[in-house]
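Given below, in the form of structure tokens, are the structures.
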Structure P
Amino acid sequence: MKICDLTFSYSDKPVYSNFSLELDEKKVCCVMGNSGGGKTTLLNCISGQLAYNGDIFYGQYADKSIDETVISYVFQQPRLIPSLTVENNIKFVLEDTDKQILNNKVEDIANRMEISDCLKSYPWQISGGQASRVAIARALVRECDVLLMDEPFKGLDIKLKRQILDTLTHLIKDKTVIFVTHDVEEALVIADRIIVLSGGNGQTVKICEDVKINEKRVGRDLYCARLNEVRSVVTSSLLKN
């Protein structure tokens, strides 16, 4: 993915001005920074929810318009449809007309996300952790080019976050992922690259740290020398902004 000269303002407050960024395909890029620092705005521009100036391209040669790209989005809140069961919330994004294919896809992703026991339940009948997993399942159940994730584990306990992250590392092997988080440990589990943004509150957003991680995602040792170094660099950068 290639972001070229992205420019966006809220009313008279500039957020991005000629911001450019190139992301490797089928890699996970974690975006970090202070609250109100433009991270969600970046995802909303990429997903087409906000009108912006500049260009965003996708594809091996950055020759595919973002409008032609299939994007799945996991928001900060699960945004499940209250009147639909968990099963139908997941099916909602699928276009297959064959009932058996639909059921197979839902069954597979539900097993992977460990939510098979609540498929017939409604959103108000399940826990926050289950709702988060349903939202992720809904985003992953269809084939997509780009997966956007905006603090999807907000409010979840450490054990549950790690469990979902470990599952995700297997499910997103062939996807380009942009993952927004405030949690350095989350980023270390899942990222191939960590970008720290500075700005917001009237100042345009800039990249103040850009770190690549070459350690494999599956079975990653979070306390190896390289990740300890990345942890230190990223934490220091976040504290400075």
Structure Q
Amino acid sequence: MQQTTLGGLKVRLAGGTDGRGGGTGPLVILLHGFGAPGDDLVPLAEMIDVPAGTRWLFPEGPLPLSLGFGDARAWWIIDFARIQADREAGRVRDMSMEVPNGLALARERLARFLDELPRSLPVDFTHTVIGGFSQGAMLTCDAVLHGTAPFTGLVQLSGNLLAQPVWSPLMPQRKGLPVFQSHGADDEILAHIGAERLRDLLAQAGLAVEWHSFRGGHEIPELVLRRLGVFLTKVLTKS
């Protein structure tokens, strides 16, 4: 693995021909979730079975957090008080109609990163999958819907539907895009029903959604990793 700065973001590169993101193979870009360190998802490069030469790129959220432990990062700041109030009241957290403060800026930062990426690395977006976990999943969904880069796949690990009035009209523009989506039935951070709503809207718009619900919480279990490997192999090797 190597660590560098690309497009204004700190990134970690793995895989490829040298274990440090070298070569010209297909690319997987994964964004971590809220409160995680920038290297949170890096171990997935060793855990997921993908075609030889596949490169992995893990951008780090630009916002530092003071959570009292380690190096916590974020893509945008969330409303802790509301989350706590919803939990105490036993309310299901429905974010489907919300456009979070900071989402637009996060999208702009990611778009700038993606625009500048081919200047630093050999990148063919038709052989690139983008996605993430939790907040990273939601940001990549937002970015893909707003952008035009011809990604070959989108990965949504424990994400949720956001900004429905904004996202829904954009979805048909990505008709046919393969999507891998997983979510824990007992997720207490982001409700399972929010993931189901996202799944249904994407499918109705013509995206090819592969859905995996599992018994568990806000996590990426081994079963999902195995299935994700099959998905990545399929979309990264298609002609």
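Miscellaneous remarks
- Parent structure of the calculated result 19, given that relative contact order in percent (Cα under 8 Å, 6 or more apart) is the read-out and P, Q the choices: Q
- Distance in nm of label points 7 Å out along Cα→Cβ at positions 145 and 161 derived as 1.0 - corresponding label from P, Q: Q
- Top of P, Q by Kirkwood radius over Cα pairs in Å, for residues 25-112 alone, largest first: P
- Calculating mean projected area of the Cα convex hull in nm² for structures P, Q picks out P as the one with the greatest value.
- Test item: percent of Cα pairs over 15 Å apart, for residues 73-128 alone calculated as 65, pick one of P, Q: Q
Read-outs throughout are calculated quantities, based only on the coordinates presented, and are distinct from any laboratory measurement. Owing to the predicted nature of the structure, the values given are computational and were not obtained by experimental measurement. Cβ atoms are built from the backbone, for glycine too; each structure is taken alone.
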